[in-house]
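**Q** Multiple structures are listed underneath, in structure tokens.
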Structure P
Amino acid sequence: MEAFYWAAISPSFAMAAERVNLTVSSLSKRLAELEVSLGQTLFDRSGHKASLTEAGERLLPQAIALLQQAQALKEIVSANAGLQGRCRIGSGELASITWLPAWVHQVQTQHPALSISVLTDIGQVLTERLEKGELDVAVIAGHARRSGLASIPLRSSSFVWCARPDIARHLPVLELASLEKQMLITLPRGSGATHILDGWLERAGVKFAQTVVCNQWGVVAGLILEGAGIGFLPQGLANGLVHQQKIVLLKSRHALQKLDYCLHYRYDDPRPLIPALVKSCLQAVNFEASGVFF
């Protein structure tokens, strides 16, 4: 039944086989045995990608319920054993350099038999990989907007404009006259920072002379420290650098919007892993941390 569940929701039998630690041929054999035992064809294999038949669609919610019951029985029998198997967590860089390490360590301590891996990328990529079943959960800016995904609100992160002190002296206020010759350092399109920047530029009515795009907050901060331009940073990271007198916060008539983060997951995932991760994540989340690299 577990093999059927993953074959039903995964983009390919190969990925489903990986989730249940089987070869593709072994997975196919189990599915064939299930079809024989039920007297129904569960997958239409005539096309490029196998798809559920009408009988398969009817079986899926029952399979989820059975798997949930099986997991409940395991918890009753081995209440102190903790979770087992693989856990794949996705995260944007901001969480990864602030509170995510503490969260992962907490999960590892509570469930020592759990094999944990972490992938850091922009939200768009994380969402796609979560849909494909390549991730179990992911910390992403904004609520889930794709069918099949659900999300739990975590916390918001604040952002501030900043520059190296010698550059900040020439920028009393961020406006058109002071920015038309400045280099903007920012994250790429598809990241949560895109919405923050677009909204601010529209409200302020300004345009930067040039833009340098980096795919990591650490690189954005590094270029600002080098004096390559100005940019905005998460409040926690900026506070740490201000305390070290390496950067100065810049004034603006228009505040940068906060960014709401959520823990995303597949709504039809029956494993107890998901509620356990949700609970521990809500306890660990802290975007105001100064950052593990600063």
Structure Q
Amino acid sequence: MTSTTSTTSRRRVAIVGPGRVGTLLAVALSRAGHRTVAVAGGSEASREHVVALVAGCRPHGDVVAAAADADLVVIATPDDAIERVVTDLARSDVLHEGHRVVHVAGSRGLAPLHRAALCGAGVAACHPAMTVPTGASDPDLLVGTPWAVTASATDRAWARDLVADLGGDPHDVDDDVRGLYHAGLTVGSNAAAAAVVVARQLLLGARIDDPAAFLGPLVARSVDNAMTTGAAALTGPVVRGDVGTVAAHLDVLAADVPDLLEAYRDLARVLLGRVRAELSPGAAAELDVLLAPRTS
């Protein structure tokens, strides 16, 4: 499945930051009918990789030279580098009215793009809520992906249209809550994955040859339930206030897999924080003592 540009006029695109996301966007924007004409930033090898994937794209060692060939600049650098890129572009006087500058960082809003806006460019922060595997270049990966779109009233329509061109599902996110939005995604993705990694290690320690056979259905159902009913979906000994079972877990971990003991405590404390109000004061106090961090 491929998308075609119908909502946004075709743009000449410069990609700044040819990492996983930047490379995928370079291909996807070209496939959608825009022209990815320039790529800058990153290593020479990463720029050449984009050039090999996108016909008509030229590599540039300098972001200003890349932007001079384009009227849409997509910044896919690490978050802390966005403002520096925009400052370089603004000081070079390469941005004018009619240009558009977009960054794709989840944790940043419009502040890093301020100097581009002062130059007359339209600006937006558009973040795809997905993980991009290393080496991914298939634009279909973006189809159906929700995007957080942060833009002024003047720029919101074209920013949403740009996301739609890529097959994405645009959702407006206010500028002042971008950090909270990104923290939620980080916990939902990275913290959930960390919990599964710990669970997998515990099952391997229990000589379970195929942890996925147990964890796959259990984790999928648990996530589905939590998405539907929130904290009401939480189960297990901490939720029940079953102090004896938690103490037994800690004992067996200390004996058999001591390197995972603190990970268990950390995750259980997070769970306890969500259900404390439902427990008796005595059970909560005992769990606090059991799950308190231990210093080496």
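**Q** Once relative contact order in percent (Cα under 8 Å, 6 or more apart) is calculated for every structure in P, Q, which label goes with the largest value?
**A** Structure P gives the largest value of relative contact order in percent (Cα under 8 Å, 6 or more apart) among P, Q.
**Q** Which of the displayed structures (P, Q) returns the greatest value of Kirkwood radius over Cα pairs in Å, for residues 98-193 alone on calculation?
**A** P
**Q** Rank structures P, Q by mean count of other Cβ atoms within 10 Å over residues 26-33 and report only the one at the top, that is, the highest.
**A** Sorting by mean count of other Cβ atoms within 10 Å over residues 26-33 in descending order puts Q first.
**Q** When mean count of other Cβ atoms within 10 Å over residues 146-153 is calculated, the result is 18.8; to which of the structures P, Q does this value belong?
**A** Only one of P, Q returns 18.8 for mean count of other Cβ atoms within 10 Å over residues 146-153, namely Q.
Quick note: the coordinates plus some simple rules give every number you see, no bench work behind them. Everything quoted here is computed from the prediction, not taken from an experiment. Cβ atoms are built from the backbone, for glycine too; each structure is taken alone.
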